[in-house]
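**Q** Structures follow.
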Structure I
C-alpha cells in the first residue's frame, strides 16, 4: 500500500472534521504520479474540477493494492502500518489546530527517506514533499 498525506508540523491532518489546508500546487504535483490515486469522496471534492485523470473514488479502507496510491485526509491508517510500503508526505511547514493526527512514526528505523523536494505552493510559501519507503525486512515494532 502506498499512502499520500498532508501534514502540519505536529503531524496534524484534520480539525473539526475539516482538512487543515489545501493547495492547488500539491494537487498538481500529485497528478504527476505515474500510478492512479485512490481517495474517498471527501477528498475527491478537492479534485473534481480539472484533476479527475487517474483518480479512483473508494470509501472504505483498506485498499491493499500496490498499483496505486491512497490519498488520505480524514482516515487513520495506523492499523494497516505493516502493509504500507511507501508514504509521500506533503508537509505544510506550519502548525494548525488538529484533532486527527498521523500516528505512524516515520522517523523510526523501519522507514527511510528517499527524496525531499521543496516547492512554493499556491497558498503556502514553502511545502516540503518527503518520500519514505519501508526498509526491507522491517515490520512494525510493538
Structure II
C-alpha cells in the first residue's frame, strides 16, 4: 500500500467548509465524515480531515491556531498545467476564498495562493516536469 497523507485542519463551520471544497470539485469520503469531521479526498493518497474545534481539541493539548491571524502551515497542491492552476484558484475565489499573495510565474513554475474560509493558505502550482528532476535517492 502506498503511503497516504492525512492533513488535519480545524474549521469553524464544517458544513460551510465542505461546500467550499465541493465547489472546487473535491469529494468527501462518507466513511470518515460525520458532524465533527469530514474526510476531504484530494487524490488517491492525499486527504484533509476538516475537524470542528471541539473535536480538534481531543487531539492536542496546545492552543488551536486561528489561521486568519497566524500561519500554522502552507498547503501546496500541484496540478498538471497553468490553466488548471488558474481554474482552481478562480473556483476558490468564487466560493469565498481570498487571495493570499499575488500569482508567481517563474517560467518553469507557476503558482497562485488562496486562503480558504478559515484562513488556511492553499498554494496551487504547476512545475514543468522537464525542468524538475526528482530523485528517490537519499541525500547525504
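Quick note: the coordinates plus some simple rules give every number you see, no bench work behind them. The model shown is predicted, which means the values in this text are computed figures rather than measured ones. Cβ atoms are built from the backbone, for glycine too; each structure is taken alone.
**Q** Assuming 2.4 is distance in nm of label points 7 Å out along Cα→Cβ at positions 14 and 46 as calculated from a single structure, say which of I, II it is.
**A** Going through each structure in turn, the value belongs to II.
**Q** For which of I, II does helix-only ellipticity at 222 nm (-39500 (n - 2.57) for each DSSP H run of 4 or more, over all residues; to 500), calculated from the coordinates, equal -5500? Write out the running numbers ahead of the final one.
**A** On the way: I: -2500; II: -5500.
Among I, II, the structure yielding -5500 for helix-only ellipticity at 222 nm (-39500 (n - 2.57) for each DSSP H run of 4 or more, over all residues; to 500) is II.
**Q** With mean projected area of the Cα convex hull in nm² derived from the coordinates and found to be 8.2, which of I, II does the value describe?
**A** Of the structures listed, the value fits I.
**Q** Matching task: 0.7 is the computed value of distance in nm of label points 7 Å out along Cα→Cβ at positions 6 and 30. Pick the structure from I, II.
**A** I
**Q** I, II: which one has relative contact order in percent (Cα under 8 Å, 6 or more apart), as calculated, at 21?
**A** It was calculated from structure II.
**Q** Assign the value 2.9, calculated as distance in nm of label points 7 Å out along Cα→Cβ at positions 38 and 110, to the correct structure from I, II.
**A** Numbers: I: 2.0; II: 2.9.
Comparing all candidates, it corresponds to II.
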